[in-house]
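We did not get these values from a lab; they are worked out from the coordinates using the rules stated. A quick note: this is a predicted structure, and the numbers were derived from the prediction, not measured. Cβ atoms are built from the backbone, for glycine too; each structure is taken alone.
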Structure P
Amino acid sequence: MASISTHAGNRTIYVVGPDRRRRPIRLGKCSLKQAQTVRGYVEDLARAATTGSAFSDKTASWLASIGDDLRDKLARAGLIARQDATTIGELIDKYFARRKGSIKPATKVRMEQARRFLVEHLGEAKRLRDVTRGDAEDFRNWLLNTKKLAEATTRRTCGYASAWFNYAVKHDLVRANPFDAVPRAVTPTQKLTYISEEDAQAVSEALPNAEWRLLFALARWGGVRVPSEIRDLTWADIDWARKRLTIKSPKTEHHLGHESRQLPMFPEIAGPLEEVFHAAPEGSVYVLPFVRERTGAALRKPMEKAIKAAGVKPWPRLFHNLRSSRQTDLESRFASHIVCAWLGNSEQIARRHYLQVRDDDFTAALEVVRNPVRAMATDADKARHGTPSDTPQNAITGQKTLSADMTSVYQVGDTGLEPVTSSV
């Protein structure tokens, strides 16, 4: 049993811990009723600590709601485990050590930058338990206003900090993640830009050589991620007979069955690919070896120069919007699950981060108003085949043909749409 002592209005609970020693838990000034409530929880904790059993759910809820000062007093009395005194620097080092080998090199560079920012602002020796939600909000504002980081970079940096604190929560180093309420990395949809076929062709022609044209073609007409997926593309991944490419995906390889995917050799890719193949030295392994020696930033500069030379208006998020444009084009011609299988993402991710509304979509909407019968036929065909009726049967050659079944949708005889009825 625990007892309550009062001295000059200050309440103290005396309790016998699992080591059979009687220790005080000083509550300070509070009412007798409040002290009696705390005593009930203290007795439950003492019983659990002494017998090795679990304390009640009600006590667990109360324990989660109290402050660090009272938790420290309960720990000193031997009723609960002491809170971890891990610092921010120690936490991040532990996180890197546990995930060694699973963090991609480019991601590690960004994480290390985030670590420098967090340590610079909060201090490497600051204890995790002392970091508040206010500290997290101040860190975000400091990145924006003092470090002058872009919104996207700030969100990504706070996202890493949140991941580290989630790791701490899972390992019972802290009770809550102070970065939960801070905006984290998302794709700003206002930066999605559609690059038309005409603009893309103009940029391609302004690039310095065949290798750069192939790089651009794979990004715009293959929807391949740059540089991660192009970096490891080998000639062994090219199936000339079936006109397919095997794309290895470092981004999704940790998901079972998503280590790689197959992509059709679209006509816009086939031409530059053949040109590079015939010019490649004997025994070459990688399709674009120069990409392996460059960072994403180093690849952007020549692209931006070509965009300017082509007289095309520069667009944000250069490679992401090339991939987005291709996904948008293909989704208008093929069923979504097919396109996502080719480009290596999910329908949910495609809708959230890639798909756009093009000027051609407005034109098509007006066509539907002018020719509703044709629109009905297109919808019916797409339901049966997964592609609209004006989609080429052969997506590689681009030849437009209509099957007998598709043609029958358009044929309306002299009797109209209704079936012929016999007169009696």
Structure Q
Amino acid sequence: MIARYTRPEIGALWTDAARMEAWRRVEVAACEVMEGPADAELAAIRAATFTVEAVQEREAITDHDVAAFVDVLSASAGDAGRWIHFGLTSSDVLDTALALQIQAAGEIILRGARELEQALTERAREHVDTVCVGRTHGVHAEPTTFGVKLAGFAMEARRNAERLERAFAQASVGAVSGAVGTYASTSPQFELRVLERLGLQREPVSTQVVARDRHAELLQAIALAGAGLERLATEIRHLQRTEVREVEEPFRSGRQKGSSAMPHKRNPITTERITGLARVLRGNASAAVENVALWHERDISHSGAERVILPDSTILLDYLQSLAIRVVRGMVVHAERMRENVELTYGALFSQRVLLALVGSGMARDEAYRVVQEAAQKAWDERTPLRDLLAARPELGLDLDAVFDLDAYTSHAQEIVARLER
């Protein structure tokens, strides 16, 4: 991932040096639990070092990255280097080391996912009674509260955090089962001891490689989390439109510039960035699904794609979560404008309550629907309050105070938002 979208903590997990350090940890753990190396040899193996440059120079000769790494690390260990990679195959090292990187990335991402949920929960509680328009198809429907709206996003963020937690856990598995996964040069007990030392679970049947449906599931969970962020970002972008202006992204007045040409502009650039980059996550998830079907016990058709999509997706999700947290905590809510927009259709939002009142009084539903539809459309078209139009028709027998009671739409808001309590 390009530096612009990479935060340092998670970016450090996916460098060449970090990847090879994970390889080293696997190789050392294997030596530590195998029978053979003497104490002095183990000390030499633990002290063995490598440089990325040395491995790359060796790979130019071997045309095999793991073999090059083993050559460099073994040479550094001296005579004890003969035990490094003893009985192992490349996938034992690559997949187990990848699990270590995935596990570490998961810790960072889950921390951000829970922080986002908490930020949304706090703002939902803050605005539990802030009345606003609820929209369907982009059109005014009925009143709701901004707190209820945010509570829905908070619940989705919670589901995404839970999905991510499960997905990272099931992908954080290693395998030290040797060529084609038969343990011919190792043993299941050896594998368990190595993985226990590394803090990983094992792939029950590895076929030499860890099954790629695990990584596909992880990328799908990441894509879903990205989709949730995009939904939130899209909502804020809509609400920031000049004609609506109910919510605005945080804007650093006096420093930030919304346009190089138009000084008045305050554009939703952060939420637009979230929207665009979420598409990358979905594309990567598609590639991960394509990686599931490998030939027989193993091929490496998945390898090149994974070197792009796993780092990029974890780094991007971490970055997008940080953007969303900043937007949620700093967004400006224009409560008065929300109330103004409730009145934009001159009371037409109360049409269902009028309909139910008429039906409840004995009028046939279809007839009541026609009466209300005509009156609501006239209110909107002629900019005449619906209540005034209905007051001119006493024969309908409506209790207008009860019908046009805004509290009817908000009376359960506290209960709904309270469901965020764990």
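A few comments on the model shown:
- Looking across P, Q, the calculation of P(r) over Cα pairs in 20 Å bins from 0, in percent that yields 19, 37, 24, 16, 4, 0 traces back to P.
- Highest-scoring label, criterion being FRET efficiency 1/(1 + (r/R0)^6) of positions 224 and 368 (r between Cβ atoms, R0 = 35 Å, to 0.05), among P, Q: P
- Structures P, Q, by relative contact order in percent (Cα under 8 Å, 6 or more apart): label with the highest value: Q
- Given -20000 for helix-only ellipticity at 222 nm (-39500 (n - 2.57) for each DSSP H run of 4 or more, over all residues; to 500), calculated: source structure among P, Q: Q
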